[in-house]
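Some structures to go through are shown next.
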Structure I
């Protein structure tokens, strides 16, 4: 399995972050990416597909079943997020007072009855196959969060084992680290070591998008502090400054 996806220098990549069980938004984006896939473009979901803040409106299971089908397409890339990873490592994860790991398991019990453990195991095995990052030929790295601390090359993550989901600090940083947890120097070093100019992430809820250190673009496509934004990345253009990237941002209607 490939942990780092290298996109070709042709076409576009539709980048969508953190849908968090919002089935309505998922279906809106689905219409977009179906059209993109028909034209041979790439889709990148940056993780945290699951776990809604409103358990009674949580579409996580239906969305996950759908994405598992889409992942059969070589142009559809679903990256590991920290919310998927918590089911691999058995870590409880909270929003407010809600234990989202346990809420997800309760959904499985309701939907699948006595088969819920079997379905959970199936999902966990699927999560273990997910890539960690995407690189483009025009200098963009796409991941769920990060950058990690003391990082050299993304290729170091190609050999991650099952135990590494818990103990690999670089992977942990790529999934969990937020803007206030790293410095500009760390971000620049991460990009330099990976021959890239810009970093696109989700993970932190913002009002649609936010630029950090003029090198990182934080997107909120569904779970946000206002607007919902996605990136229509042209893989064929030269990206010299952040404004080349931000002009490719689109807002969900």
Structure II
């Protein structure tokens, strides 16, 4: 209910408020996740259809949010819209990166799900912001960005757990040592999730270990950013390695 209220109802309210206030350009922070159904997905560009079976409520509501916002575009009129789709945003003081770095510092980052070879894309926060600025610049009347979505990442397909290993290496810690079978862990997560749902009417369990998380860290999901490069002139301002260093420098251990 909360995701629907924020992502779908919120999009409708913002679009209408912009029109009433005379705002002519709106860039939505969407997500590459609108293309991902939970299975392996490599180098997907903007011609790929929306996820045929959204894997979680977040994805389902982001798909509808993007549809609503892009449908509101009127290239010849006074309200033009576009969507920037980052993937796995990270930056200084964000909770996920901070938690990962803290675990690395405490020598608790030793296990990984899968064989360590599944590829993903990350997006440093400055690159996300830059993508928004470029899209805004190209939302002039009849502009090339009008009514379009653009994938925006660090443009570095890399193994998901390599990101963690880069943090570990930067902190002079041993790299991840144990890789657990993806299908076995997915099965365990599915069983755990079943019992969590079964017990929901009786007791509320706060369990973050879920099939969604297992698929998120154990499958391929990379995205092609050629459209953003050609039409917006996008290039990552910060590399993934630079982004990791910026984030670590912002932390005090």
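Every number in this text was worked out from the coordinates using simple rules, so none of it is lab data. For clarity, every value in this text was computed on a predicted model and none was experimentally measured. Cβ atoms are built from the backbone, for glycine too; each structure is taken alone.
When mean projected area of the Cα convex hull in nm², for residues 94-149 alone is computed across structures I, II, the figure 6.2 traces back to I. From which structure (I, II) was mean projected area of the Cα convex hull in nm² calculated, if the value obtained is 12.6? That value comes from structure I. With distance in nm of label points 7 Å out along Cα→Cβ at positions 46 and 190 derived from the coordinates and found to be 3.6, which of I, II does the value describe? The structure behind it is II. Source structure of the calculated read-out (relative contact order in percent (Cα under 8 Å, 6 or more apart), 23) within I, II: I.
Here the criterion is mean count of other Cβ atoms within 10 Å over residues 86-93, and among I, II the highest value is seen for II. Tell me which of I, II gives -0.69, -0.93 when you compute log10 I(q)/I(0) by the Debye sum over Cα atoms at q = 0.16, 0.19 Å⁻¹, for residues 142-237 alone. Computed on structure I. If mean count of other Cβ atoms within 10 Å over residues 118-125 is calculated from each of I, II, which structure is the one that comes out at 14.4? Among I, II, the structure yielding 14.4 for mean count of other Cβ atoms within 10 Å over residues 118-125 is I. Can you say which of I, II returns 11.6 when mean count of other Cβ atoms within 10 Å over residues 110-117 is computed? Comparing all candidates, it corresponds to I. Each of I, II could give helix-only ellipticity at 222 nm (-39500 (n - 2.57) for each DSSP H run of 4 or more, over all residues; to 500), but the derived value -10000 comes from I.
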